[in-house]
Structure I
């Protein structure tokens, strides 16, 4: 018998603990059971009647303020006086074997490493939480939005240069529109749909700022593996590579915006889908011909009724409006004063 590595951050000493197969048999038998672990301070493993819950009591001199960050593990204080203990338990049978190893690990930290009970439980919980934490990848809508902004960034850089283009890109943390070009503010809206239907999240998202023109750039993407298609990681690499060659001082800003979107380089392999433009980008001026909903659109309600509107979200169909990227009017809408 010797050391055995578990999914926790330290090995457990298997010479001190009842073998899992024996503990599992007690669970199947359905009888209440107590299994002391030899050492000091006192630690007792337990099984409730019917084998519905297993756990451990870690005896201590004071009550604990610990709470569990994991939904399947419960922590509470039990007993009083010299019988005070911190109870750690789970009622999920699918986790019993792993949780048994968890309890043994905490016991070793308390009895062998002489760690305080709270510290031993906290450290083991932290290591297990880190091991099972799911990687948070970009949602489909965020991926689509970022893809569209990067494609438009490359378009802008081809017209006014990389330094000015990156300065114009406001990123997701800004309260400004997506791009503040010299002549026009721009909201970039991207979709994977067959129509230019875009989700608008508030009354003010498409409201021009005083003294500034506003345009929407509509980006339609579709899945594909043919010529011209690329994945999000490939597009990011292309943007960074070109910006580095043309205006090295802009790379830090680009990376900052990517991070704010939730991008992490180590996740690149998780984004394998490739996309290309379904149709050229379109530029649509936000003017009287653009069917947006802004506060002025609801002025007829009166101030009392308008004040009761907490949130407005809507889908905007831009098919057939504005000008496509392959026309001179596209550049005129966005870049000419």
Structure II
């Protein structure tokens, strides 16, 4: 069973000067480049699998600017010609957008001081470190028509780069089957609690780790009721599982598996376990089980344990 979420990012660049008190001179402020999309690199996706303790926000710690102009390619690891790097985070914000295409977002504003990156800038990237190869994403600076361009940063100017990373939960169901104790169950897999920016172990959030988030028993529950809408959760009574086990990440799979276990004294409902709610990756999910032919729930009793291995896979979204 696999659960899938996608991500996308974009940039905005603003240049300005400051007075002797450190205040922005309003007449000097200009939008050097308005919002334009980036390419999340293969190594960025891969880094998330190998660094389970890193939340997605850690991919936004360093901004790299340069003067190169090659078309961004997913296999790249650095800018063409880096001019400067900064981790001077002057502002952050988070939020959620509802509607037909819901997503959660986090924005960070990284500032470059006068003298840093002076000259013509045509490429930009975000990453987890200051080394040239520590890039999560890369983009060419684009004009309002979507064409590659360059901006000029004067020696006495500040440059603020805003990076927005979005997570897109699926709004449609996925389906799978699983066989337990000789019985084949149809599984409906659906996002849960979509529509708000969650904190620790709740909802959807860039604050959570790519693979280890929700790694406590309260994040994994069995229910005797059906799953809810993708903005909600299963109904009925619930019982928490034991602490899940994280499987070893397989290189270049962009998928992390966890095994959750209901011990002998957990999840023993009179009508069985109909649904499971879990925090996996950056989101919350709900699974509903229905035995083929009978529609029965999972027959979990005090004489049986139940183990479910569930994968979280991540990739790029187009915006």
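FYI, it's all coordinate maths here, none of it is from the lab. Predicted model only: the values in this text are computed from it and were never measured. Cβ atoms are built from the backbone, for glycine too; each structure is taken alone.
With distance in nm of label points 7 Å out along Cα→Cβ at positions 56 and 296 computed per structure, which member of I, II shows the largest figure?
Details: I: 6.8; II: 4.0.
Ranking I, II on distance in nm of label points 7 Å out along Cα→Cβ at positions 56 and 296, first place is I.
Comparing Rg/Rh (Cα atoms, Kirkwood Rh) across I, II, which is largest?
Going through I, II one by one, Rg/Rh (Cα atoms, Kirkwood Rh) is largest in I.
When relative contact order in percent (Cα under 8 Å, 6 or more apart) is calculated, the result is 13; to which of the structures I, II does this value belong?
The structure behind it is I.
Work out which structure the value -10000 belongs to, where helix-only ellipticity at 222 nm (-39500 (n - 2.57) for each DSSP H run of 4 or more, over all residues; to 500) was derived from one of I, II.
I
Tell me which of I, II gives 1.12 when you compute Rg/Rh (Cα atoms, Kirkwood Rh), for residues 88-239 alone.
The read-out comes from structure II.
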